[in-house]
Each structure stands twice: as C-alpha cells, then as structure tokens.
1. Among I, II, III, considering only volume of the Cα convex hull per residue in Å³, for residues 69-148 alone, which has the greatest calculated value?
2. Matching task: -4500 is the computed value of helix-only ellipticity at 222 nm (-39500 (n - 2.57) for each DSSP H run of 4 or more, over all residues; to 500). Pick the structure from I, II, III.
3. Given that Cα extents along the principal axes in Å, for residues 5-108 alone, derived from a single structure, equals 42, 28, 25, which label among I, II, III identifies that structure?
4. Assign the value 1.34, calculated as Cα Rg over 2.2 N^0.38 Å, for residues 117-156 alone, to the correct structure from I, II, III.
Structure I
C-alpha cells in the first residue's frame, strides 16, 4: 500500500515487512481487537484493519500519530490512533493481537533521545529499553488465546525476550527470522558494537527476529 512517510517518521523497512509476514500467518477474525504499539506510519495497523480487525495504534510522536491518522483516512480504514508512551494509553484494555516494532538498536547513550530521527531506533546500551517494557506489560493486555508479535534485532537479546515472556506465563518462540545488510546506523556504530561484544569484527549482516508469544486459553 502507498503510505505517506514524512521526515521524522520511521519509514517501513525490512523489520516492518518481516512482522507483516508474521501477521499474515495469524488467524485474525473480523472484529478482533488489535493493538499496534509504536505504529509510525501506521503500516501494520492498516494491514490488520484490512482484515476486518478493530485496530488501535499508539505512538509517542505527535508527527507519527498524525501521519498514521492521515494514512488510515486515505486508505478508508477505521484505525484509532492515540499518542502515548508504549502501552500506557491502553492500560486496562484487552486485545486478541498485539503488534510491535519498537526502537531496538543498541546505542552509546543509556537513555533514548527525546527528539530527532534516532528516537525511532535508539534503545539504550543493550537495545532493550522498550523491548523489555513490552515483554513485561503486553502479557497483561492479552486475552486468553491472544498473541503478541514482536520484532527486534538479534543484537537486542531475543533469548532474554523469550525468558521474560515465558516468565509472564506466555508460550513464546521465534516465529520468523530475516537477515539484512548493516544499514547506515549500524555501520556508523560498528567499532562501538564490536567493543561491546555485540558483533564480530567481520560481521556485515543483521539478524531480525519476530517473537510470537501466546497467552494460554
């Protein structure tokens, strides 16, 4: 689908595409309640809405919220888009499916930037500032039989994500993997990532993983 992607809003890339493929494999009955956390342009929210789901999308960026709303209007799809910090705006709600492509790139700064393009990918030293919160908070919002689909880099500790989700009572496994060449962000951080032991000196590709976690019925 054609999307408006203004500067400052994360443009759908390989991680979005990998998560969209995992979404296509899910049974999403008409009327299912779906949450898209960190929606950006709204690409994944719109993909779910096209299947007849009732979709809520969240982003902390006002520009992303406005972009996703406009993309939904242009597509003629009823997506509710709200501004907020990850799952905070929907606390106490219940969903059949939660999607998330959060910031997950390890960064030199311990705290994420408040402004600028890097806000869409920087996630602290281990890349888990946002992933960790999703693994902790999303299970509370899943209905019995509900599913979380979460994409992030293998640099950001997928084994830790699996442990955290299983500790929350979910059945979790890696549902999909993809490999892409290092983009400009990782290339610029190669020396630092190597020093942190996150990559090998000769490494040139990044592994992406989609984690699927299901609340037992």
Structure II
C-alpha cells in the first residue's frame, strides 16, 4: 500500500521507501506523538527521531538492527520520555539542538547547531534550527537524490500552522521568520513534511497560508 502518514497509537507503522532511506512512522504515547525510524538502505544503520514514549514499542520497531542514533527535535517532555531507556538499551548516540540540551532529562551526546550534518549510514541529514516553539528546536532535512526532499519538523511546523508559541509575540516572530527563511524559501513545494504529532503535509499545501499565519499571530 502507498504511504499516507496516517497512524494511530497502538496501531501499525506506516512505511515509505526512498532511494536512500526506509522511513517508518509510528504514533506513541497519550497525545499522538510521532516517532520516525530511518534505516539506511545501503548499510542498514538506523536512526530514530523522537523517542517520545513507549520504549518497548520503539525497541521492537528498531528490532535486531538496533539504533546508531537518536535525535530529539526539541526539549518538551512528550518528545523524550522514552529517550533514556531506549538509548541505554541500544547504546545509541543522542542528539538535540544545542539550546535545548539543558531542558532534556536524559543524556545528550551531541549538541546540534543550524546546518550540522547527522549521518545515518550512507545518508546525510541536515539540521535546521527553528527557534520559537522551544529555544533549540531543530528540523531534519533529507534531500533524496532521486526524489523529493523529506523534512522532519518536530513541533515547529504542522498542517495549518507553525508550532505553539504560547501567545508570545517575540517567540512567534522568531519561529515564523525561521520557517519562512530556512524552510519555505529554500525548499520546493513537493517537500514532504513529517510533524511531531498528527498527519503529514507538504510545503506546497501550506505555502499559500503563510500570510494568514503571520497576520493571525499563531
């Protein structure tokens, strides 16, 4: 079946094949947190984005291949409650945005800055710092050389808007500016967006609404 990105907590994952990565999306925890397992098709090495909850589910998803890396998109508790357990069980190296490291109650081995590269086997992911939902929120970009770009946004970009900035005008301005400059201005409409909760989207589906988002302030 074709990938849709629609998953439910306790249900099966949805799998997408790209030229370099196999991407598996699952929903875990009580508030529909998405976790993404990325497997390099050339080497078999695996990386997990957001060990949000349900360590047993995530370890089962990784299987015997284990995990080389775990990336936490931001410091909010619902995106890392299983991090310590999954990292301990797999020995995975852990990554998070530099300005969010102190807010994560688990070991972070590598603080990440804007533009840093994170490897999963033969595949390179580029980190983009999107400040606003949290101080150190990051997105991960995979530019498939034989297909569309794939962007894992955590809680910085969703269908219908940017992430929650708690009615803080300066935080919203920072986030919408970063999202427009680093994401929409640099990437094409066909870029597939994998958010931290709920359904996926594309930049093309969201681009016409950017002026509306900025005008409404959230």
Structure III
C-alpha cells in the first residue's frame, strides 16, 4: 500500500520518508486546506525527496476558500505550475470549479496542458461538487489523463467510515480509469482498515505515518 503524506512545507518530510513514505503532497497553509508553497520549499523538497527515493506532488492553489478562480488567480496558478515543473516536481495537485459547482473546464484544460509529462491529482474541490455531478466529473477528468481524485467521500469533518458507501460507488464507477484516493481523516491508525474496506492501494493524510 502506498501512503501519500500531506506535508506542510519541508519540515516533516525527512521524518515521513524515514517512516517509509514514497509520495508526498507538498503544501503550505494546511489550516485553509493547502496552498502553493514557496519556490524555495518546492525546490528543496523535490531535491531531498528524489535523493531519498520519494516523489513530490505539488499543490497549485493560490488561496484558501472556494475553488472558483478569476483570471488573475488562474494566471498565478499557471505560472506556479510551470515553475514547479522546472524544479522537477513529479506531479501537481489542482482543482477549479465554476459557480454552479461543475468543473471549470477552460481553466483545467490550460493547467492540464501545462502539466504534460506530470502526474495529476484533482484535489478535494471534488467534495465541493454536487454528488450528482461527481460521476460525470470522473468521466471528464479520466478522459483528459488525470491520474487520481483525492476525496473524503462526504462533508469535511465527518468520519471517513461514514463515507465508505459513497467512496465504493465512486471507485466502482471509475473502474480503474483513474485512482480514487481516500483522504481526510485517514491516519496511521486506520489507514490499513480504510484500504481494506475500500479495496484501494493508496491512501492520503497529514498523519498517514507516525512521526
């Protein structure tokens, strides 16, 4: 099982890798759900991770709050993505929505185009979508080569076990076209149970290993 560690800046990355973590989502400001870290953090985290056999997925998110971005914010995201790619990031973590809760197709197509050659995760903006739109969103993202969707399967703050049924439905619908990556309330104490209950081989969390 692959345990993806959600890191706030560089601080805990060495300890997480020492505990066996092979993939890291690199963020700043986890109190607002994660924003793009500084160039220095990205560069040094990638260098350290690659020296120690781990991958870095850099979040590209200009601010906390909702996932509806204006043109200036989208240009910021595009620039940050290109810079992270120059530093050698293994992948990026993105998510953009429209006011009505659907995928911001135009924005995502630009970012996906810039991310050619990288892994792409669609982050928990997915959980802000109306449930009935999520299945069509899986189709759209899978068709454009997105590798995984990070989702809690329900409202933030609910125990992930409350969301097993919906997560199973998403996993079944995705049918291997992309990975449904459970996160939010997954930690080193329940990761094995979550993976077993959902039949997944990857889990995500800020406490996915005991450090």
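Derivation of every value follows stated rules applied to the coordinates shown; laboratory data play no part. What you are looking at is a predicted structure, and each value in this text was computed from that prediction instead of being measured.
1. I
2. II
3. I
4. So the calculation was done on I.
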